[in-house]
1. For the read-out mean count of other Cβ atoms within 10 Å over residues 19-26, a value of 19.1 was computed from one structure; give its label from P, Q.
2. Hey, relative contact order in percent (Cα under 8 Å, 6 or more apart) derived from one of P, Q reads 20; which structure?
3. Work out the source of 4.6 here, i.e. which of P, Q gives that when distance in nm of label points 7 Å out along Cα→Cβ at positions 11 and 107 is computed.
4. Using the calculated result -18000 for helix-only ellipticity at 222 nm (-39500 (n - 2.57) for each DSSP H run of 4 or more, over all residues; to 500), pick out the matching structure from P, Q.
5. Have a look at P, Q and say which one yields 1.6 for distance in nm of label points 7 Å out along Cα→Cβ at positions 43 and 75, as calculated.
6. Figure out for me which of the structures P, Q the number 34, 32, 26 belongs to, where Cα extents along the principal axes in Å was derived from the coordinates.
7. For structures P, Q, calculate distance in nm of label points 7 Å out along Cα→Cβ at positions 51 and 115 and state which one comes out highest.
8. Check the numbers for FRET efficiency 1/(1 + (r/R0)^6) of positions 83 and 99 (r between Cβ atoms, R0 = 25 Å, to 0.05) across P, Q and tell me which is largest.
Structure P
Amino acid sequence: MANKYKNQYHELIANLHITDGYIFNHFDQKLAPFQLSVQQYSVLRQLQEVYPNTLNAGELKSKMHESNPDMTRLTDRLIKKNLIVRETDPENRRKVMLRLTEESNEFVKQVGLEFQNFESIVNHLTDEEVQTLNTLLIKIRNR
């Protein structure tokens, strides 16, 4: 049977894409009982890191690991679920600040319990393999 990839670089890119999907689906399944998407949970975690303080949409977007998420739509969905609140910055009325409520902070803690052992998806790798893979992935992004 002929190799379905034209070369090893093509195979690498396909494997990275397949692995990303595998990891994303793993997290998606853990979040399904909470009716959250991976992106929504990422927003909640970023806001939890600064709780009880706020972040504006630009700050939040810069902390996200996603490339170009639609922050307005994402935050609107979380506001409809009563998980975050939108407030006007008293010093600059054009600036919108986002924060968790006390209840949603507790909810994010509860959801976080599902991820206490999130490394289990890669814990079959050796320490050396993990270090090598981290080094190579960073090298790909910092070309």
Structure Q
Amino acid sequence: MIIPGRLRALVVDDNSYARAISAMSLRKLGLGEIVEAEGGAEAILQLLGAPFDLVLMDWYMPDVNGAGVMQVLRDPRMGAPMAVPVILMTAYASRDNLARARDLGVNEILSKPFTTEQLGSALAKVLAPQAPDQAVFL
């Protein structure tokens, strides 16, 4: 899969190893700029500070969890960041967690651990409809 390098992603996870693996996978897929956040509060600040084309986020984090970030992010008062596609990554893919994530506006869900190929498929789903001029090739 080839993704235009001008796309900007935010990777949010309290586990530094998970952030590093996720960022490495995004780089392999061709993303140009990857910003990392250690938790939900930092993610919200990043989203308010600069535009992102994608958020790849963990569900369980100690400060503000994925549900809390989604509640803020999908609030109409957020303006443009409200429309950013979100891929949730979780090791706890219970039926209740998945339903809640979807209800809060998560676009795609990946169960940890996931492969670069699985991440690429999720990216194709969330980026293709919103960016027809930025083709995603499989």
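Quick note: the coordinates plus some simple rules give every number you see, no bench work behind them. These numbers come from a predicted model, not from an experiment. Cβ atoms are built from the backbone, for glycine too; each structure is taken alone.
1. The read-out was computed on structure Q.
2. Numbers: P: 20; Q: 25.
Traced to structure P.
3. The read-out was computed on structure P.
4. On the way: P: -18000; Q: -11000.
Only one of P, Q returns -18000 for helix-only ellipticity at 222 nm (-39500 (n - 2.57) for each DSSP H run of 4 or more, over all residues; to 500), namely P.
5. Answer for the origin of the read-out: Q.
6. Values: P: 63, 31, 28; Q: 34, 32, 26.
Only one of P, Q returns 34, 32, 26 for Cα extents along the principal axes in Å, namely Q.
7. On the way: P: 1.2; Q: 3.4.
Once distance in nm of label points 7 Å out along Cα→Cβ at positions 51 and 115 is worked out for each structure, Q has the highest.
8. On the way: P: 1.00; Q: 0.70.
Checked P, Q; max of FRET efficiency 1/(1 + (r/R0)^6) of positions 83 and 99 (r between Cβ atoms, R0 = 25 Å, to 0.05) sits with P.
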